[in-house]
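The structures considered in this document are given below.
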Structure 1
């Protein structure tokens with residue numbers, strides 16, 4: 001048997017013996033806060049708006065960090081290509 005085949009057999013045997021991971025649970029108190037917030041607000045739209053508006057700064061910071069990180073890695077050719085894509089009008 002090939003060395004790679006032997007390693008794959010060992011890996012498969014270990015995978016069959018492995019126990020499934022425990023179920024993920026939300027952080028302590030999260031469910032209580034969500035239920036309390038939903039009980040306060042009878043309007044489901046207001047609840048979703050509150051959660052989405054609180055997530056907006058996190059998304060903005062993550063987007064800015066990704067743009068900052070990727071801007072340094074772009075070469076001159078990639079920047080030229082990006083400018084072509086930006087200036088190209090999109091037609092339906």
Structure 2
């Protein structure tokens with residue numbers, strides 16, 4: 001596998017990881033016991049830290065990319081393993 005492919009796969013995993021990690025650890029003003037600003041949405045986070053989300057997404061994306069590249073090299077799971085029904089099924 002070329003290194004540019006690995007970088008592209010890492011970028012895809014990073015975006016997905018960021019969206020998966022985004023809701024963890026975020027509290028609303030009501031949950032934190034902090035006064036809301038006038039006109040603020042009830043669901044607005046009080047402690048949103050994008051740098052922490054980016055760091056966690058980077059680590060998760062690195063692990064997932066590493067596993068993906070290992071699977072590519074050793075062929076643990078191939079496309080035929082993902083066919084659950086239909087033609088080609090052995091009985």
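1, 2: which one has helix-only ellipticity at 222 nm (-39500 (n - 2.57) for each DSSP H run of 4 or more, over all residues; to 500), as calculated, at -25000?
Numbers: 1: -25000; 2: -17500.
Going through each structure in turn, the value belongs to 1.
To test your reading of the models, identify which of 1, 2 gives 3.9 for distance in nm of label points 7 Å out along Cα→Cβ at positions 10 and 66 when calculated.
Here the read-out was taken from 1.
Determine which structure produced the value 6.0 for mean projected area of the Cα convex hull in nm², for residues 34-81 alone, calculated from the coordinates; the candidates are 1, 2.
The structure behind it is 2.
Match the computed value 24.8, 66 of Rg and Dmax of the Cα atoms in Å to one of the structures 1, 2, and report its label.
Numbers: 1: 24.8, 66; 2: 20.2, 65.
The correct label is 1.
Each value in this text was obtained by applying a stated rule to the coordinates, not by laboratory testing. All of these numbers come straight from a predicted model, not from anything done at the bench. Cβ atoms are built from the backbone, for glycine too; each structure is taken alone.
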